[in-house]
Structure formats: C-alpha cells, structure tokens
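**Student:** Next up: some structures, all given as structure tokens.
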Structure P
Amino acid sequence: MIKKTEAEKLVKMNGRVRGTVFETDAEYIRNKCGDEGLVKVKARLQELGYPISYENVKSMEWLPLGMRALSLLVIKDIFNWTDEDIKEMGDAAPKYSFIVKLLMKFFVSPRVAFTHAPEYWIKHYDTGHLDAEQLDEENRHAVIHLHDFKVHPLYCRYLEGYFQRLFKFMYPRSRVEIQESSCMCKEDAYHEFLVTWEP
C-alpha cells in the first residue's frame with residue numbers, strides 16, 4: 001500500500017501531462033470495475049491528501065505528472081493488480097484517448113506514424129523526449145528510446161502497453177509484442193522499448 005510520504009515525493013516531481021490520461025484511467029476503471037471502483041480510487045487518493053476529480057478534468061489541460069503516477073499506483077493497490085494488469089491498462093488507453101483518435105486520422109502509413117511519434121509525445125507530456133529510433137518493416141521490428149523521463153517503474157509497464165497498442169493500430173493484422181530492454185528507473189541512460197510483430 002502506497003504511503004503518504006511516497007505520494008508526496010511523486011507529486012513533487014517535475015513535469016506535466018495532459019488531462020486526457022486521467023480521463024482514460026477513469027474510463028478504464030469504470031469499464032473494468034464499475035463506478036464503485038472509481039469511487040474507491042478517489043477515496044484512497046483523498047486519504048493520501050491528493051484528490052483527483054476525474055469527472056472534471058479537461059482533455060487538454062496540463063496536470064502534474066506525479067499525480068498521474070500516483071493514480072496508477074493507487075489503482076494497482078486498490079484492485080490488487082499485477083504489473084501485467086497495468087500493461088493491459090496501457091494497451092487499452094489509446095482506444096479511449098481523444099488525442100490519439102485525432103492524430104491517428106492523419107497517419108497514412110506505419111512509417112509516417114512512427115516518424116511523427118516524437119511530436120505525438122509532446123502533445124501528451126511537457127517532459128521527456130521520444131526518439132523513433134528504428135523501424136525495420138522487412139524484419140518486423142522497431143526500437144523506441146525515451147529520454148529524461150524517470151518517474152516510477154510501474155509507469156514503464158503502462159508505457160509498454162501503450163506503445164504496444166499504437167503498433168497494433170499501425171499493424172492491425174499482426175500480433176505485436178513489446179519489451180522494455182533499458183530503463184531509467186534502473187539507472188540506464190534512457191528507456192528502450194523493443195517492438196516486434198508477426199503476420
């Protein structure tokens with residue numbers, strides 16, 4: 001169970017994130033655990049001293065990144081979820097995101113989508129920068145680097161799922177797998193995500 005001291009440390013970290021991520025959290029919890037599930041999450045956040053009014057968040061407003069990390073940790077605690085459950089939550093998030101739906105309309109090919117990934121990142125976060133490092137369509141693999149984004153290891157699991165879903169959008173007939181091979185939370189220089197897909 002997350003403690004107030006850990007919550008305080010998270011909330012004080014630098015960086016902001018768009019409100020749409022809180023909207024997708026709320027939508028996922030409602031779909032999976034019902035309205036009462038979201039009530040439990042909100043009550044726990046209130047106890048920790050950092051309430052989130054998910055219903056009143058606006059998609060494009062900037063909110064503290066640490067609050068988003070805290071939201072994920074509380075969700076995991078409340079429902080006794082595993083890291084894999086959080087990855088699944090990340091995988092589901094783009095389906096609910098207003099920003100993703102808007103941007104995916106303009107991507108005419110996987111290569112165009114991949115090339116524009118860094119621009120997509122800064123529409124969601126004002127910290128960290130994403131490098132679309134390598135896309136090898138012939139051998140069906142890609143490499144993504146995320147720099148200057150040291151938040152919490154649980155966030156990495158969420159991002160694994162999130163990036164996995166974006167590749168599922170790009171290659172809808174393929175089975176997509178993703179693995180974080182380097183992690184700033186383990187003192188690596190950057191996060192590295194390796195993506196593969198099979199026909």
Structure Q
Amino acid sequence: MANDAKQQRKQQILAHARAIISEQGAAALHMKELAIFAEVPRASLYRTYSSKEHIISDITLEWGLSLVSRLQANSPRGKTNGARIKSVFKSILREADDNPLLIGAVLDNLLSADAATQNMQMEFENLLPALLSSAIEYDGIPDSQNIMDVLLRLLLANLQLLSAGRSTLKEALANMIYTSEKLMGKEYWESAC
C-alpha cells in the first residue's frame with residue numbers, strides 16, 4: 001500500500017512537471033511551485049526528487065521508454081530496411097516537432113555534465129538500438145555498435161536543432177536518412193526486411 005502511494009505520488013509529480021515544461025519550458029519548473037501545482041507537500045516532493053534535474057531525468061527516461069513501447073506496439077512499415085528506419089526516425093523527430101519545449105528539456109538533461117544525470121544518460125544510450133529493433137534486425141547492421149553511437153549523436157543534434165526552431169522536420173529527417181544510408185551502406189539500406 002505504501003509503495004503504491006509513493007508510486008502514485010511520483011507519477012503525479014512527473015505528470016505536472018511534464019505539463020509545466022511542455023507549456024512554459026524547463027526554466028519555469030520550480031520545486032516550490034511544482035509542489036503546489038501537484039498538490040504534494042514540499043517535504044514529500046523533496047523526498048521523492050532532490051532536484052528538478054532529477055525530475056527531468058525521470059521524464060527523459062519515461063519519454064524514451066514510452067517511445068520504444070509505442071514503436072514496438074506499432075511496428076514501422078516499409079518493405080526495405082531503409083524505409084523502416086526512416087519511419088522510426090520520423091516518429092522520433094515528429095515528437096520533437098510537436099512538443100519542442102519538452103524535448104528541449106529532455107535534450108538539455110541528456111547533454112548535462114551534472115553527475116546526477118549520468119546513470120540516466122547511460123540508460124538512454126541503450127534506447128536507440130531498442131527503437132531501431134522495432135523496425136529492423138539490429139544485429140544485421142554492419143558494425144552496429146559504432147553506427148548506433150554515431151546515429152544517437154546525430155539524432156540528438158537533429159532533435160536539438162528541431163526543438164530550437166533552427167531546423168524543420170523535413171530537414172532533420174533528410175539529415176538522418178542521408179547519414180544512416182551512408183553509414184549502413186546502400187546494399188543494407190535497400191535490402192528487404
């Protein structure tokens with residue numbers, strides 16, 4: 001019972017924090033106001049989350065895991081590896097285009113040098129292979145580990161540009177497709193799934 005109440009409080013805090021960030025940006029998220037908005041005593045808020053960075057770290061992981069679940073539930077369509085990979089990238093980039101303030105906060109958290117975010121950052125790095133495995137056989141990608149490292153960094157850069165309004169969805173997707181095809185090779189890109 002006590003664990004259920006703690007989990008419910010945690011989800012309540014995260015939902016309200018996401019709402020604030022989505023509407024006003026991460027700079028508008030303050031612990032005192034969040035406690036009032038989420039109707040949680042400040043002491044309970046600080047027992048659950050020591051800082052707003054800690055909250056944003058949980059939002060970041062929750063967003064990434066939710067994206068993996070959604071993509072796995074609705075497998076990307078396409079007859080070739082390239083078409084399916086493009087579908088995955090389009091889904092991710094569309095979310096940044098639809099909610100730039102939230103994705104901007106997520107990216108700032110992912111790129112933070114704060115020691116409190118390091119565990120989350122390592123966990124998040126494992127999500128790209130999980131995202132792509134919803135579309136293709138990950139192990140079939142030539143030199144998969146190195147390619148995933150490059151694609152993750154490229155994806156983060158394109159998400160940053162998109163959420164900052166310095167790129168369009170079409171431009172970001174074109175960057176991802178071009179680089180992915182070059183890294184994986186035309187033969188793999190055009191082969192049937």
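**Student:** Which structure, out of P, Q, was helix-only ellipticity at 222 nm (-39500 (n - 2.57) for each DSSP H run of 4 or more, over all residues; to 500) calculated from, if the result is -23500? Kindly include the intermediate steps, with their values, before the conclusion.
**Tutor:** Values: P: -17000; Q: -23500.
Source structure for this number: Q.
**Student:** Which of P, Q yields 22.2 for mean count of other Cβ atoms within 10 Å over residues 19-26, as computed? Before the final figure, lay out the partial values.
**Tutor:** Numbers: P: 22.2; Q: 16.6.
Computing mean count of other Cβ atoms within 10 Å over residues 19-26 on every structure in P, Q gives 22.2 only for P.
**Student:** One of P, Q was used to compute relative contact order in percent (Cα under 8 Å, 6 or more apart), and the answer was 26. Which one was it? Working shown, then result.
**Tutor:** Working: P: 21; Q: 26.
Only one of P, Q returns 26 for relative contact order in percent (Cα under 8 Å, 6 or more apart), namely Q.
**Student:** Using mean count of other Cβ atoms within 10 Å over residues 3-10 as the calculated read-out, with 14.5 as its value, let me know the right label among P, Q. Provide the component values of the computation, followed by the final result.
**Tutor:** Details: P: 14.5; Q: 11.5.
Corresponding structure: P.
**Student:** Okay, next question. Assuming 1.02 is Rg/Rh (Cα atoms, Kirkwood Rh) as calculated from a single structure, say which of P, Q it is.
**Tutor:** Numbers: P: 0.95; Q: 1.02.
Only one of P, Q returns 1.02 for Rg/Rh (Cα atoms, Kirkwood Rh), namely Q.
**Student:** Which structure, out of P, Q, was distance in nm of label points 7 Å out along Cα→Cβ at positions 67 and 179 derived from, given a value of 1.3? Before the final figure, lay out each step's value.
**Tutor:** Details: P: 3.7; Q: 1.3.
It traces back to Q.
**Student:** If distance in nm of label points 7 Å out along Cα→Cβ at positions 11 and 155 comes out at 1.6 when worked out from the coordinates, which of P, Q was used? Please list the in-between numbers first.
**Tutor:** On the way: P: 1.6; Q: 2.6.
Working through the options, I get structure P.
All of the numbers you see were taken from the coordinates with simple rules; none came from a lab. Keep in mind the model is a prediction, meaning the values are calculated, not measured. Cβ atoms are built from the backbone, for glycine too; each structure is taken alone.
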